[in-house]
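Peer 1: For reference, the structures are reproduced in the following blocks.
Bear in mind that the values in this text are calculations on the coordinates, not laboratory data. Note that the structure is predicted; figures quoted are calculated from it, not measured. Cβ atoms are built from the backbone, for glycine too; each structure is taken alone.
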Structure P
Amino acid sequence: MTTFFSVLRGPKLFRIFQNGLTPGKNYEPSLLESGADRVIGTIRFCWSLSYWTSPLLIGILYRRGHFTAEGVVNLGKFVMYIGTLYYTAVLVRGFGRYMNPDYMTFTAVLMNAQRVFNEQNRKLLAGYDYAYWASPVAWRWKDVNVGEVKKTKIQASSNRDPPRSVFSIPTDILSYMCANTFGRRMVYPGATALINTLVEGPLCQGRAKLVEEKQGERAKLLTEDNNEIDTMFVDRRNSNSRFGKTLVVTCEGNAGFYEIGAMATPLDLDYSVIGWNHPGFAGSSGVPFPSQEQCAIDAVMQYSIHKLGFTPDNIILYAWSIGGYTATWAAMNYPDVKFVILDATFDEMMPLALAKMPEFAKSLVEKTVNRYLNLDIAAQLVTYPGPVLLIRRSRDEMLTTIDPTAIHTNRGNFLLLKLLQARYPNIVDNTTKPVLEDWLSKEKGGQEVLMAALEVDREWCTVAMTSFMEEAESTTFPLDIGADYTEQQKAHMALFLASNYMEDFNSTHCTPLPTQFFRQPWTAI
């Protein structure tokens, strides 16, 4: 009976991985299990969809009289019917699993690992791909952050949330509801059951490729705030690759997953790579609000350093899109990392949110973003003292606030400007901003034409920057270079810096990044 209840409550099994000469195979459920799973999946899908459409759904229910006494009773009966159907399907699925020898073997392995998670049981359990909520925790943040060694986190001072008062209570409540219903789901759609259901197949295929072809090791990390983060580590340190001793920590986009996301590019270059899923994405628990995102990347960094054995100066932070938030937070808190690459990343959330929402909701959007979804990437990036490479996609349909052809509205431009202004205040100022904006309004070919027309001398810029760095008393940012430059020299140096910090990629937002763009960022010395 104990085994049956374990099967009844057990996780979904996807695949039995390759083991030696035994090829891997997808798990084949019985008709009872697969049919019941479809019923359960449909109910969960509809429940998730109701979150997305909750404002519209409430309005429809009200107009149809479901907020009357009789309507509430009828609605309660409907919910009871759906609940009965759901739990009946769970029971039927349990019987189907109980009669499947592959599932019963997996259950025995899982139960042993849950009782004692030693190395032997870990390896046996690693032979299966399954719903990851059932996996034992492999590493805990609190185990290396106790007492006097507990790490103090740095936060960027970018909070623009106005003071609260009695008169703001109605809008405060509305803002909270917006953030916790459709708001965060619009910002992070990958945390919805809807998206997780749609991508389940590709995620399983991606994990199979990482484990069976790349010898990836999956591990669950417990964060400071008790979320469970799903990670995948590919170790190349014992290979012949010259990059294998360097670890790339990837940070995915708002609907990206490590299984099918940013890990591919550094893996193709033979780096060691660790990928992880945002809170609420695939096998990770939680909700992707900023505080939970911070705890997640902090756990990944601590795990990479203390468990996997990589020093910060051998760690690269690589992010795509909204992943720039966690990557720059990590860069701010681990300033000794080797370098940072940000692909298709914006400066802050507010301009993008305002561009996607109707004008009448402006004040509500501002309050909600500032209070709950304040992803100020630029404020974090400017605190990082190391090498940075920004990759702008010239046909990016997500980061432009007008349309993909309005390249001058790409928020990656503003991220570059804020970074350069913080690092080189005497060069990037009001006198050089117009020429930089002109350069940023063009694609790569147009940028080169502009620099040629202005006769920008790259050799002079290189010599001037190198000489300054060699002779300066301090080479920490902000640099004092340019205080004695003419306006023309400042303009030339500003364009030189911009062209070294930013690479233009003629692509839309979601195209995989070619390996030639993944490179060591420019440095003055």
Structure Q
Amino acid sequence: MDVTRENFLSYYSEVLEKIKECTFIAFDTEFTGLLDDGIKEDWLDTPSERYEKLKQGTSQFLIMQFGLCLFTKITATKYTAQPYNFFLFPGNPTPGTGDVRFLCQASSIKFLTEHNFDFNKWVREGVYFLSKPEAKKYDEFKQRMEDRKSNRVEVTDPEDQAFVANVKEQIDALLSNPKTPGIEVECVNSYKRKLVYQVVDDNFIDSQLIVYITDKDKILAVKKPTSKLLKDRERKQQEKRNEEIKYKGFLHIIEALVESGKLLVGHNCLLDILHTYRQFLSPLPDTFDEFKTILRSTFPKLIDTKLIGSTDPVKPLIPSTHLGDAFSTVCNPQSGFPKVEVKLPRKCNSKNTPHTAWYDAYMTGVCFATYNAFLESQLKTPEEKPGSFLAEFPVMNPFLNRIFFLFSNDMTYIDLAAPDVIPDRSHVFHLTFDSSVQARDIYGLFSPFGRIGINWLCKTSAFVTLTDKTKSEDCFKAMKLSSLLADKPFTVQTYKQFQNVKREVQGVDTTRSEEKRKLEVSSKDSNTSNVEEKLESVPKKTKLFDEGDW
């Protein structure tokens, strides 16, 4: 069910009502791109490090399509689903801002093309949207316009005073004569029109007189209220409200999701969440801890079906947690999952439409409903999780606000409701070296300690992971106390040392950035510009990898 600029108003009230009525909401998005060049997700990323990368790497891409599928629970194995597929295009710059600019990534566009994405519909018919900060600017602009219209004019010019008195006299005569429907007032300019409106507001507000500009040149009509005129005024007021709805566009839907507090279900949805928050609600905060705090108050109930499918007892039944594969599995009568019936509207064609946002949201919701029915059949006593509680789906509480952590070998999820817990990585070492070093050199260096994995960060640095964790301490001692590194182009740190130095550098950078900001503000006030010279008193960034570490 495609929602475009043309039919957005006709679906607007329906979507808001369905959001209030449904049991849970599945969602999915399609982007103009995933990550900027040079941004690489690494399997040793901490949640905070991954957030920094995604925050930087996604900042200029847009959500092109937003899919919602609103599920209403009838029984444990029966649901109705109402899907909506919103095409989104940034066509409404707020007053005082320029045209919207964004990036497209060739691989993402090619991928969507291969799955029949309608780019003409996206550009020509995409629903407009504002972010909350932009909407605030728009509201402030409108209020200034309204205030300007409502500002009283002190009439001091004798000619204007005579004009005002004449208009008041004509309206008095109009109201005293039941046979006269209205009058027409000649206004040579907008100032005169304002005076007429002011006369009506000051003296005849209870008479419900209708004032409007006529088709005649420089003529303003003042009419007694009739059913036709009142309906026409209401129609114009509704048109004005509709224009505002269309102007803010999809932001209204996002605000309805926030206000509802309903359970939101995504699949591998960290990127979807980041993009949604940044594009519609607010710029992403500096740190992951700040983001988690804000997100919990914005979307307090989030669940990721990829995490459920990667966790026992569901995991053994899912050969692949890829959304399409997982959906095919839960719909297979031989899979071991209970059969869950989901009724779609007749006009929805659910065949052969993967990577269309509404259909991916639909598949996500079906997986969630099936996993829930399966877990209910497996667990006699639902496991409770402190904090928010899912009354409709108590067996899902262990997954509440935990998002699958992609590209990580030792962390399955990030917990939006708890501090990050980094697993033991004492078997991980960080190496820096010159660009001539090859993989065989690193394998040779660590050969006494068994098999290793190399994770290249760039041409001159890498993480090395020992397969046998029990040899971590021996490796540490051997490299620290022997001449193993003599005449070798390597600098080696434990993972813990690497993180400590990194935090120290980030702290210095933060201090220098704050000092620079303060000095720049001070310079504007004192008309001095030598900010960098003053920064000499602030410690500079230390070398991240010092040969004296080991």
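Peer 1: A value of 16 was derived for relative contact order in percent (Cα under 8 Å, 6 or more apart); which structure in P, Q was it taken from? Show your work: numbers first, answer last.
Peer 2: Values: P: 12; Q: 16.
The read-out comes from structure Q.
Peer 1: Please compute FRET efficiency 1/(1 + (r/R0)^6) of positions 238 and 286 (r between Cβ atoms, R0 = 41 Å, to 0.05) for structures P, Q and give me the label with the greatest value.
Peer 2: Comparing P, Q by FRET efficiency 1/(1 + (r/R0)^6) of positions 238 and 286 (r between Cβ atoms, R0 = 41 Å, to 0.05), the maximum is at P.
Peer 1: Further, regarding this structure: Match the computed value 240 of volume of the Cα convex hull per residue in Å³ to one of the structures P, Q, and report its label.
Peer 2: Q
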